[in-house]
1. Rank structures I, II by distance in nm of label points 7 Å out along Cα→Cβ at positions 136 and 224 and report only the one at the top, that is, the highest.
2. Going by distance in nm of label points 7 Å out along Cα→Cβ at positions 8 and 72, which of structures I, II comes out largest?
3. Which of I, II yields 14.1 for mean count of other Cβ atoms within 10 Å over residues 240-247, as computed?
4. From I, II, which structure was FRET efficiency 1/(1 + (r/R0)^6) of positions 88 and 248 (r between Cβ atoms, R0 = 41 Å, to 0.05) = 0.75 calculated on?
5. From which structure (I, II) was semi-axes √(5λ) of the Cα gyration tensor in Å, for residues 168-207 alone calculated, if the value obtained is 34, 9, 7?
6. Taking mean count of other Cβ atoms within 10 Å over residues 216-223 as the criterion, which structure among I, II has the greatest value?
7. Which of I, II yields 1.4 for distance in nm of label points 7 Å out along Cα→Cβ at positions 120 and 152, as computed?
Structure I
Amino acid sequence: MNIQGYLNIPLNETYEIKVDDTHTLYVEESGNPEGEAVIFLHGGPGGSISEKSRRFFDPKHYRIIAFDQRGTGKSTPFLSLENNTIFHSVSDMEVIREKLEIDNWYVFGGSYGTTLALVYAITHPKRVRHLILRGIFLGRQEDIDWLYLNGPKHFYPKEYQEFIEWIDEEDRGDLIKAYYHKMTTGDEETRKLTMKKWADWESGLVNIFPKFNQNPKIKDSDLSIGLLEAHYFANHMFWPEENYILNHVGKIHSIPTDIVHGRYDVNCRVRGAYELKNVLPQANLHVIEAGAHSPYEPYMMNELVGIMDRLVH
């Protein structure tokens, strides 16, 4: 088993790519400059890239591209909500692809990164060689409600009670919008603590053995996860129609696809992976029995690295 992936892959280049009058994206390139191009799409919305983002790819065979999406990580301005939707990120991927003179690429996304990968493929199917999707999030209202209203609370009632108690009882009728309002109004300390509370709830769920509230310090990643997720989810992902992805997957039936999902993923239900597989007959579905949401746990990492190795070896 390869349970760690490819470690210590150095960066070849970093770029700052201006995509509009407001946003400049931080982009990394590593691996083999002459290799097969792959783009890594982080989750969230509001996640960011790190050294761990490269571990899935053999650097002898892949030209590895990764970037911080709008408002996150080292992209600027940090936490900006202006022109910040999934469709802006799809456009950004095309700017990056053209800037780096890549004709088509493997698209690898996890969690919300699967949402972005699927929308990108629907919009630009000829630019996608293969989809590798881990932890399917279809972005429907039912998927959002599962995570924050009616799903993991049954597994972790104590932690969920702490999550909802940050909001005044009379405002809990629309918990997501109440959180978003508290993140975007009032004093700075309260706004940041609200983002941290949101991020702690979600991040505590990702491992098969959960780890809640491990670090009391507020990190930049807490702020971006909290604010960007609440921004997207309070606005129903900015979809032009509900169930956007499943309504449009007919456009990607010719794209080879691998779906990887942990059986015990309480962030994103394994049911979503089955629903996607049912409308993508060409897709391979890999359900990891000892897996949850994190791609960095042993059996998830081994499966993902194995898929990427098989594509080029």
Structure II
Amino acid sequence: MAEQPASPGCLAVVGATGSVGSAVCRAAQAAGREVLGIARTPSAGAADVPRLALDAATVRPAVLAEVFRSRNVTAVVNAAGGWGTTAEEMVSAHVRIPERIVAAGALRTAAGAPPLRVVHVGSVHEYGPVSEGAWIDESLTPDPRTPYATTKLAGSEAVLRGDREGSVRGLVLRAVNVCGPGTSRASFLGTVADRLRATAAGERLDLRIAPARRDYVDVRDLARAVLLAVDSPVSGRAVNIGRGEAVAVGELVALLAEASGLPDGTVRASGGTVTSKGGDWTLADISLAQALLGWSPSIGLRASMADMWESTRPAEAMAE
């Protein structure tokens, strides 16, 4: 399926200052779309994007509906997420925001407007852990086992329920782990990048790396999938977004170390346990994304790690 022309009206991106939200804003602007970035602290993120400081987890749906009406918003991308560790933080970031977006959409529909297009960025971890070697496709019944995955699933279900009820035209993209420029410093790879930045030539960096193999997708490929989803007529279901390749986490660390330019042997890896918010094996079947959205990944992991490293350079160094 060829990329469709931009839909009329404004595209609102909730979570616009995060890694995924910033990438979506940049991609949307490059495609000539009118974009409104919504975030609690809109001072960061993609440059030159009109921004609105608003906490989508606490705002009344009527207020959000008025924002959508006054800005001529016809589609919303929910790219909000959180790295909080408490149950309340996860519910706030993963459940309340999509619930309020859907509720605002219901008010809009009740007033006679066409249903709002809502593309929700979910997580492959909503499916729960799978056995090593298994492909994860959309026919798998979600069975999350961690608070992170459970709350992410609740947010996705809120959007799909809104679609069934006619409040919105909702589509969920269940994304694998994300890498590339702008990756959150709170993530494992973001932490590794920071530690590499602090390591001088000749020093050693000791890392504990779990023997996990995971599917990773560059954030720019994910942003492209989001925009295709916004324009797609497909709704009421989840679609996997990934590379369709399970890569050892240690291989990604090696690519990041290579991009840093530090001497070989700088990183000394030892085994660790899986302490992240998902399982130790993820491998997404992305055939449905190819069939329904015309999407496939285009950015390799070496290029993604190199661009991620470049994006972590201090601002003063980048200005030289």
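Here, each number is a calculation from the coordinates, and none is a lab measurement. Remember, predicted model here, so these are calculated numbers, not experimental data. Cβ atoms are built from the backbone, for glycine too; each structure is taken alone.
1. Values: I: 2.8; II: 2.2.
Comparing I, II by distance in nm of label points 7 Å out along Cα→Cβ at positions 136 and 224, the maximum is at I.
2. Details: I: 2.9; II: 0.9.
Looking at the calculated values, the largest one is I.
3. Numbers: I: 14.1; II: 22.2.
Clearly, the read-out refers to I.
4. Details: I: 1.00; II: 0.75.
Matching structure: II.
5. Details: I: 19, 14, 7; II: 34, 9, 7.
Working through the options, I get structure II.
6. Values: I: 14.2; II: 25.4.
Biggest value here belongs to II.
7. Numbers: I: 2.5; II: 1.4.
Answer for the origin of the read-out: II.
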